[in-house]
Structure I
Amino acid sequence: MSVVAVIPARYDSKRFPGKPLVDIAGKPMIQRVYEQALLCKGIDHVVVATDDDRILDAVDTFGGKAVKTDPGCRSGTDRVAQAVKSICPGRKGQAGIIINIQGDQVIFDPDAVTDMIYALSSGCPMATIAAKASLKDMENRDMVKVVCNEKGSALYFSRAPIPHLRNHGFYTPLKHIGIYGFCKDTLEHITTLKPSPLEKSESLEQLRAIENGIPIKVIVSGGEFFEINTPEDLAILLSRWQG
């Protein structure tokens with residue numbers, strides 16, 4: 001069963017237009033993410049899914065693989081599903097497990113991705129990653145939080161600080177890392193579902209799965225993660241590397 005990592009990348013980001021191509025220490029951001037994906041054990045193929053020719057050209061320049069997707073895709077998940085269909089439609093050996101790595105996730109823990117692949121190959125329909133949340137993370141409404149049941153499956157995702165820690169010492173708050181894994185059938189099923197009420201309320205597409213009874217296994221990682229959403233995030237990363 002083939003494992004394919006798909007990196008959705010849009011040029012027209014509202015908060016940071018053109019960010020997939022911004023220079024990070026001599027390489028475009030999309031190349032940084034692509035090369036990290038190649039380090040993950042268990043991934044057989046890596047492909048960028050984009051609606052912009054400039055990103056296609058950049059990926060081709062550094063020797064990567066990219067496919068053109070419809071600008072009208074309503075979400076990153078839809079873009080990933082469309083890319084998978086175009087890679088190997090109807091052929092034996094096509095992707096059985098799909099890993100969705102965000103195009104701005106410039107630093108992530110490869111071991112967590114490998115653990116996610118193992119969970120999917122063991123029968124989980126969908127998986128994602130979380131890390132310990134700081135107090136600052138909990139107060140940040142742009143940082144998504146997740147709470148899990150005792151089996152490690154997500155109960156809920158929210159931009160609000162969940163859980164409310166009235167009594168401390170019983171639960172370690174977790175922030176969600178936007179890397180997803182799907183079994184192929186699950187990915188195809190999710191893209192046929194309408195956006196759900198909680199999904200639309202929180203603007204979090206993973207809630208569509210939960211609202212439709214699809215369990216999401218959460219891999220809790222102690223590794224390093226860094227996502228670039230704004231020019232300020234880029235400045236923070238570069239200052240760390242230069243320091």
Structure II
Amino acid sequence: MLKRLSVFLYGVLCYVVFFATFLYAIGFVCNLYVPRSLDGPPVAPLASSLMIDLGLLLLFALQHSVMARPAFKRWWTRFIPEPAERSTYVIASSIALIILFVFWQPLGGVVWSVTQPTAVIVLYSLCAFGWLLVLVSTFLLNHFDLFGLRQVWLYLRGAPYTHLTFSTPGPYRLVRHPLYVGWLFAFWATPDMTLTHFVFALATSGYILAAIQLEERDLVRHLGTQYSDYRKRVPMLIPGISLLRSRQRVI
């Protein structure tokens with residue numbers, strides 16, 4: 001019972017760290033109420049700052065992708081309790097983000113600056129919509145399973161873990177990855193696009209497109225034709241694009 005309680009408390013701790021990191025990430029990207037944010041005056045030469053930032057983004061991408069692969073999970077659970085695997089992934093991702101927050105180097109520069117009041121409100125609204133879509137998307141499937149709490153709770157109770165059934169609630173009927181759509185809105189919708197923000201948004205968008213390929217490969221292996229059929233019916237990121245392509249073929 002002590003082991004089960006320890007694993008449960010570990011999972012709760014990992015979730016608390018994640019949620020605090022998520023809230024800080026909003027402030028970091030939007031330059032709101034945090035001591036260190038995405039933008040700011042440059043403190044080092046452009047080339048060295050750019051290399052540091054790309055290295056930090058690469059560190060997060062490697063951690064996030066490698067630890068999510070089934071082969072890594074099978075190896076990793078030889079050393080840690082299986083119910084704690086997801087929580088460990090969550091806290092490792094949080095630590096990678098915290099490292100990025102601490103060592104991020106502003107680059108300066110301006111790519112675009114929108115000053116028209118209505119346009120500024122629209123862009124901030126789209127950014128807020130993106131963050132909200134990210135959070136809502138996790139709850140539409142199972143927020144607590146995604147971040148490891150369900151696993152450690154079942155383990156504490158002595159109940160076996162059961163995999164979630166495949167479902168497509170709400171926006172999952174429009175696009176296969178509404179969570180990633182949310183990230184794209186959150187990263188790109190800004191009235192003040194600095195060079196720093198542009199590099200961040202461009203790099204994270206590239207990572208999202210690459211991560212989708214890896215994630216969908218695993219889903220096809222796990223779910224088979226169920227996911228393959230879903231992938232044929234529903235576009236990846238842009239609602240309605242499949243229907244548009246079908247009409248073009250007919251024409």
message: Between I, II, which one scores greatest on mean count of other Cβ atoms within 10 Å over residues 107-114?
response: I
field: Ranking I, II by distance in nm of label points 7 Å out along Cα→Cβ at positions 43 and 163, the structure that comes out highest
entry: II
- prompt: From which structure (I, II) was FRET efficiency 1/(1 + (r/R0)^6) of positions 59 and 227 (r between Cβ atoms, R0 = 35 Å, to 0.05) calculated, if the value obtained is 0.95?
  reply: I
query: The value 20.0 for Kirkwood radius over Cα pairs in Å was derived from one model only; which of I, II is it?
result: II
statement: Calculated from one of I, II, distance in nm of label points 7 Å out along Cα→Cβ at positions 19 and 203 reads 1.3, and the structure in question is I
field: Read-out helix-only ellipticity at 222 nm (-39500 (n - 2.57) for each DSSP H run of 4 or more, over all residues; to 500), computed value -9000, structure in I, II
entry: I
field: Which of I, II yields 0.70 [FRET efficiency 1/(1 + (r/R0)^6) of positions 187 and 235 (r between Cβ atoms, R0 = 41 Å, to 0.05), calculated]
entry: I
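Read-outs throughout are calculated quantities, based only on the coordinates presented, and are distinct from any laboratory measurement. On a predicted model such as this, the values are computed, not experimentally measured, just so you know. Cβ atoms are built from the backbone, for glycine too; each structure is taken alone.
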